Structure I
Amino acid sequence: MEKATGTRVRWVVLAMTFLATVINYLDRQTLSVMAPLLLDQFHISAGTYSQIIFAFMLAYTIMNGISGPLLDRLGSRIGYSLTIAFWSAAEVLTAAATGARSLGAYRFLLGMGEAGNYPAGVKVIGEWFPPKERSLASGIFNSGAAIGAMLAPPLLAWSAITFGWRASFVIVGLCGFVWMVVWLLVYRNPPPNPAEPELPPPPVMNLVRDRFVWQFTLSKVFADPVWYFYTFWFPQYLKIGHGFTLAQIGKIGWIPFATAGIGNLAGGLLTMLILRAGISDQTARRISVLVFSACMVVAFPAALVSSAALSIALISVATFGYSGALANVLALPRDVFPKNAVASIWGLASMGSGFGGMVFSLATGWLVDHYSFRPVFMLFGTLPIIAAILIWTLPRVRAQTVDPLVARA
């Protein structure tokens, strides 16, 4: 009976991490969906909008290196609660924005809080799920990003039209506080497992010197800005490029994120098929990354076609490719490093991801202001090629610069 209860609790806990990620992306997408409205109301240019996104990414990048240790010290129950409370408060505060500066300040605070979601979710899964179930659990947790991004356009467009944009920020922010109350009521620490002793992670500087780690981080600099572009700029592209109204964006703006959700499953399925041919885990994952990265390249002509439907279809193939590649990239560090180093590696890689997001967001705003979305799509159709080459050429064994604790783990 005790084992059955524990099994039931861990799936409830996983469902909560999934919902937290959905809320995380609803909060993140609120400004993106409202951008066509707010940019006109506050007379904000594309370049200034890119600076607001930069503020979010700057806070997100910095806090990725801080949130993990904080969560380890506070524990999952209190740490996750404080994380979602912080970013939910920032979301509610955005309703008081009066222009570009205040929007940038509130999105900076949002980025600080949202950086804790993935470290918290990964920590919870590591505490509650045995190794054989962690991949499935991680996939369910990560799928909340695609679901949240998919729900955002129709729900937020309807909310803005019905209640106004300020009320929309408040409503979405309050969802996080409701989640926090439920989390505090249902969560408890799992029983200790003596079969899995905890080892300290290797020194970060040792990891930084390892070729796999810095090259993996560099690949994220080029890969993840593609997703950030579609997340932050897609509604604005529909307005500028095809004259869509907010209501029209709400009706179809979810499509590329629905295909991204399918990509999460397709990425794992393709690798399983390749493994059946007797190919090694590392090679199978890297082949899948190449295949799905090729899908991302089809966004290159998305802004060159006159048909909105064809453009959205091409973008949807690109988001499908991003998620399919990411499903395999998520597993790559564990192929080479033991579990006591993986969280540190992902923290470093996430900082690279945030840095790339900042740089290419500013580039996007400048290109849109001075030219159009055409060179932007060419840019984000090219970056996946660079990222795929970096992934394919990653070392398949770790260097000797990593702390000896890793080798003993």
Structure II
Amino acid sequence: MIHSQPTTLARGSVVLLLSLLLGLQPITTDLYLPALPVLRSDLSASMAQTQLTLSALLLAFGVSQLVWGPLSDRFGRKPVLLAGLGAYVVAALASAAAPDIGWLIFWRSVQGAAMGAAVMCARAIVRDLYQPVEGARVMSQGLSGLGLIACLSAPSGGLLTEQLGWRYALLALGVFAAASLALVVWRFTETVPQKNPRALEPCTLWATWRQIAANRTFLAFSALSACSYAGLFTFLAASSFVFTGVLGLSKTQYGAVMALNSVAYIVGTFVCRALLARWGVRRSVAIAGVLTLSGGTLMAGLSLLGWVSVATLMLPQTLFMIGHGIHQPCGQSGAVGPFPQAAGAASALNGFAMMVSAFAMGAWLGSHLGANVLPMTLGIWFWSALIALCAWTLVQRHG
């Protein structure tokens, strides 16, 4: 039986849990961003190798969800969360002690694979407990918590890196994951309404994936969330080099820029809930598409004219992030919505699509980042155009 409201977890507990599990993703990337230039110098790494510590993490994150999803449908969300968060803590400690760039890339990949369990389960838990429209509202509340965590991550990472060194920034990730693990152990009650004993059988798994991948609603919302995340990742992967290298900001100032980025995202999640209450999912996404494309176009236009400053980058980015705060709750919950009996597998495929797009963008940035801002600004413009296209066509037809 699927409950329209949680019976064993209060709504506040669900939102707190979602905030921590979903927040593991931005803290893993954002807190680490101010350390990238220092890390590159200390480990004598190339730009491509440095970018690989981030893009390899995200590729492992995406691929691992294809395993974690069916496992959670078979054995439940709690065992998968315990295994994933435990592995994350170990990987975080090992990353902080990495002797060279090769080992750091390896342990960051393990960290990404472990992170996949937490984020995948968070999306599946929403579908376990709520119907799709209500799930979008609850997801937006959890993503508001994610935004708050992201808001604190970059300034904290900058402060830790400046005062103690980049290894302590990585060590802090293990502390956060350990706290999340403790909450799951003591407070989380299994949400899977009925475990599927055949979820891991090859024939069943293949049939489930085919059914999900052929669903037009899933494809529409997955395309939206994947393009939106790729646009965000373009900013995340390039911003430390642009703001500290090109514009000359200190790590603390860069942390403040990233905090502003997160505040805009939090605002977007609140706007999302207001729009959903009045207009529903499809109209809300269409409105967000206007914000996204406006931000991406303005940023690219100003940079092509040579008007490059913190203001000319962050004002358009703010528009993009408000749109992102609407697209992600609608996209993630919408993709999983049609599959109450296979929420883990659907969540996994949706997450895989998001990370493949981000990995591809990270690989491109690794070979194009240099002494100007155009790879970042034109990349965001590219993704903003695709986001708007998805919002105005696919979601309107199939959402």
Structure III
Amino acid sequence: MSLLALGLNHTTAPVELRERVAFTPERVPEALKTLNGLPRIHESAILSTCNRTEIFCNAHERCQEDILEWLGDFHQIHTRELKSFFYIHQEQEAVSHLLAVASGLNSMVLGEPQILGQVKQAYQLAKAEGTVGRLLNRLFQYTFKVAKQVRTDTAIGGSAVSVAFAAVRLARQIFGDFPAQTALLIGAGETIELTARHLHEHGMGRMIVANRTLERAHTLAQEFGGYAISLEEIPSHLAEASLVISSTASKTPVLTRDMLIPALQSRSQRSPMLMIDLAVPRDIDPSVDKLEDIYLYTVDHMQEIIDEGLQNRREAAQQAEEIIANQAAAFMRWVQAQTYTRDIQQFRQMAHDIQKTELDQALAMLQRGTLSPEQALQHLAHNLTNKLIHTPTIQMKQAAQEGREDTLDAARELFNLRKHDPSQ
């Protein structure tokens, strides 16, 4: 069996492909069942966020093609479209990759903390479906521990940098007078909550929170002195907003060109609208960017902003990489030990079986009066010793005849034997 990590992310694939292979939480159980049903897959978990889709498996090392074909079939994408964008890591590289992902080293925003929660959610979903066994369960638990160590021992999370922060920073660059502006926030998840917090801290004048669940919108809006509306009410409030930031789990655009045209006409001589789409699949129809007085940015556009001011995190990332390298090696030693543990258990069981057979035979001879107690003990000791050393003796003789010095050296180390000079 082999540990595999197979996937694509914001560095290897464009947003158009990432949104096509993304798994919504509702579809993950179905996906896990069909993935784990493949003949050479023994354990599996799926991590799917706006910036990455990754599959972690305990599987046959040559099953990569099977996984890619499964992924293509599931999302109705030809495998040819996927191959050049996917990366594959095996064994220790796979462990290092998951540790790096959970620690925020592979995120668009270096060191961002949200990814750890997403990794935990991926694990919980797989656990609920029964697709993680002993190896992946141990790997994920180990990952959470290492990610916590990275946060504690380095300054990887020391700077206030995130996709939400980058969006607010962009807005501040465009709008000089924040208190005079109105922001429309679409969604009520972690990203929008973090965005609302940053906007509030930087003095945003007014916030409107739109969400499919109005109760959740009310909760978030109330925390930051905003106003809550449903998604259906968005067209009626679009004209009020100079800043629109959206991050929902919708499979289809929440904002369309037809919604924005009347809103722009109503705005008259007001300032242009800045629209930031942080969702994958995208919430805002890309054709909106062609409208006059609309400036549309996606998560990919945030990268340039995010790259600024990350030097401290890069230095911390070097420390984190050292921690991850050491911890990945430690985990693989545990994996190797599991194989050896089974070998040791098998060896011990064989010795116990020999012991039981010889002891039963000696006791039977005592009961029949065939041997005296002293003779029975001698018989037991002689037979037990011969049977325990028989196989090692034969193997050592054969190794000597064939010149396999490595086997003989291993035997000397195992049995603490001194090497003799053949000339003496």
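Observations, loosely collected:
- Given 1.8 for distance in nm of label points 7 Å out along Cα→Cβ at positions 92 and 332, calculated: source structure among I, II, III: II
- Structure from which 114 was derived, volume of the Cα convex hull per residue in Å³, options I, II, III: II
A short reminder: the numbers here are calculations on the coordinates, not readings from a lab. Because the structure is a prediction, the values reported are computed rather than measured. Cβ atoms are built from the backbone, for glycine too; each structure is taken alone.
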